[in-house]
1. One of P, Q, R was used to calculate distance in nm of label points 7 Å out along Cα→Cβ at positions 190 and 270, giving 3.8; which?
2. Name the one structure among P, Q, R that distance in nm of label points 7 Å out along Cα→Cβ at positions 54 and 166 of 1.8 was derived from.
3. For which of P, Q, R does percent of Cα pairs over 26 Å apart, for residues 6-181 alone, calculated from the coordinates, equal 30?
4. P, Q, R: which one has Cα Rg over 2.2 N^0.38 Å, for residues 102-197 alone, as calculated, at 1.11?
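Read-outs throughout are calculated quantities, based only on the coordinates presented, and are distinct from any laboratory measurement. Every value quoted in this text rests on a predicted model; they were computed, and no experiment measured them. Cβ atoms are built from the backbone, for glycine too; each structure is taken alone.
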Structure P
Amino acid sequence: MSSAAAAGTWKLGDVTVNRMGFGSMRITANPDRSVAIQVLRRAVELGVNHLDTAAFYASPGGTLGVGDGPKRYANELIREALAPYPEGLVITTKVGPGEDPERGFYQATTAAELRTQVETNLRQLGVDCLDVVNLRIIKKPGADSIADRFGALADLRDAGLIRQLGVSNVRADHVDEARTIAPVVCVQNSYAVDLRRDEDALIRLCADRGIAYVPFFAIAGESREGGAAADHSDAVQAIATTHGVTPAQVRLAWTLHQSPNVLAIPGTGNPAHLEENIAAGALRLTKEELATLD
């Protein structure tokens, strides 16, 4: 059985993680809580030591922060499955988008709102300090600043509530702006073989600065929140057939081949798909295959 270690490692700030990680967004969609717990525990057994999550990752129904009601929260599933957390496990969460019983889904813009979201993550995960917190923004055309929001998170880091900081859904100028305030250990943006290829330059910039680039939608591609892509290019299909693997595994392998600083975080609530995703970290594509995919 393949281990997440087969994908190699990268420094996420001051900690080393396996480049094959796990994204928790989709585990809340599984109506069987026991299977979601099984998937999380199996991921760690297979060497995953980088989990991506957020307080707003939840199934439909219920109210934010209410324990084991009808709404299933990824953070609470992670806590139930893995606490006390094994040494070396890094849990990366994000703030910015949030959910409120009165306002519904909203975007945090003030220091107070961001602190509330950080405290929600702390409570749901059952920790005193969050390993990594990404500031997730709504990226808009034209110039805009993240200084106030990122500065608020830097203050929470100084207060001991956060260890390391990252940014998500950002441009290169956002990364530069954030780095004038506090160290940035990761950039998390949408990216896949058929999605947002203009991000190639940002990946190189991050690599030059020792920053991890963490793509989401690597498997879903243009399907985005819709889940794993059902339609694959002829090139993806052909290479999958050659290697005797699934198209999703080819997409993940391609993602990891883009640069040593790329960390994959495929998510699933299916135990079999989990093992396939982890195995993709050991899949080596030739230069010719990579050129075909490009």
Structure Q
Amino acid sequence: MPYYRSYDDAALAYRALGPSRAPLVCLAGGPARDASYLGSLGGLDRDYRLVVPDSRGTGHSPPASDPDRYAFPALAQDLEYLRVHLGLERFALLAHDAGAATAQSYAAAYPDRLSHLVLVCPEGRLQGARGDLPDDTRDVFESRSAEPWWSDASAALRELATAADPEETSALLARAAPAAYARWETPQRVHAGAESGQLNPVPRAGFAQGVDDLARLAVLKNLREVSCPVLVVTGELDTVTGVRAGAAVADSFTRGEWRRLTGVGHYPWVDDPDLFRAAVASFLGAL
């Protein structure tokens, strides 16, 4: 497992998959979920060198000595030190879910460092600071009420609102898990089954620590200076971050493009690897 040194001399881990070519750096979401859930992102490692860092307190990276270093703007600074370690002048960046906040924070701080930016099922944490982020997660969830898992998942989500015990919470999340996918078959069940062991509550709690709406609005303003092309992908069956938030995220960039993928949920590379890989590869080209 290779490591790099960040701004505070912390040794942070990353893994590399695929051929020795220009890298595609990939950020996990959660927040604070072990990046192993990304897998090979539907086989993107066939054509690209995937560099997947473990953020502080996840995977093989140690916990932060200061809780403020779990906040996504600080994680963006870790990413800059990874860039220096890899010897890259510019690079392509992909981020999923909450990782999109880290990626956007990085793009705002270093607009000339990115050649391409791909945001997959972003939560719109930054765009929500404007107060106009569309939230259609409930509508997407209700539209799937005929599916066999829906009644139990719906009851579990209601119970989560008052759950306090960690074991109870974990069990309820497992019951609600089918809602995150387009289908509930073997690949989805295996992927979901690993989630409970991939989440770290400490860095998760610190992900937005100290980042107020004024700071988020400042990041949004600077996103207009990002000159690289940006692709935002959402799944039409995503009940976690919804569909329309992707359009709002894409609109934050001068060169933002939004694509809604059919027949997939919050993990499109699990639901339809070929569709996801083709969408990303057509945007990235040969790097």
Structure R
Amino acid sequence: MTQILAAGQLEKMRIVPAASGPVQYQLELGQQRIDMNALLGRRIELIWQGDIHCCHCGRRTKTSFSQGYCYPCFTSLAQCDSCMMSPEKCHFAAGTCREPEWAEQVCFSDHIVYLANSSGIKVGITRHTQMPTRWLDQGAAQALPIARVKTRRLSGLLEDLFRQQVADKTNWRTLLKGPAQPLDLTAQRDELFALYAAELAELERNEGPGAIQLLTHGEVVEFDYPVDQYPAKISTFNFDKNPTISGTLKGLKGQYLILDTGVVNLRKFTSYHISFAVTG
């Protein structure tokens, strides 16, 4: 018998570390939250109702841009600008920021440069307030903060430096094929610091004393994800092509639902109006 548990505008899943065992997932639809860990092994169904409303202004839109925005917001908001993905190309520094006041609040706060292991080692950045959320959203099995800096632009400059040696993106297919093999992130951190000692010193001279704090004694954080079975072959669902997604829930990792029938990245469909049901 089909039991509809919730319906509303989809947001990214809420992921919270547990004191022991796998991290805890909640599916958010409007103001409703569903405990997804409890549904492992159950048959579920998600149906797109045909509506998308911008996550910023609420305007109805035919297409979602940058994970949940309408086109006017996508082309006018600083949070949708290209420098959010490439902060070393900061528009505020270039004098072309769309919303300088917003940037002063967001981009001029402390940021963390980190190493993570999700589909292999990668370097990334996040606001200091977004740990461990950023790592959990990426499905990281291990994470290690390696530097704390004063601005988003500076975090991008460090990331740009380190990605000459390590990747800066997660391979989502590898992420969903199985658990990540443990890596020595501390050794990789020390290797990067030694390799780029001269460049790091020059950046600090340019940015001023205290702009870069290298975290030489940070501890690796580890996460376990609720996955009963990884897919032997990865096939993806897309609400735009098929509004109904159903299957037995086999796992949750990053922002992915792993079903026996395929996988879906829910974050890609932020702002879609979805109904969620248990069918078995």
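1. Values: P: 2.2; Q: 1.2; R: 3.8.
Attributed to the structure labelled R.
2. Values: P: 1.3; Q: 1.8; R: 3.8.
The read-out was computed on structure Q.
3. P
4. On the way: P: 1.11; Q: 1.37; R: 1.07.
The correct label is P.
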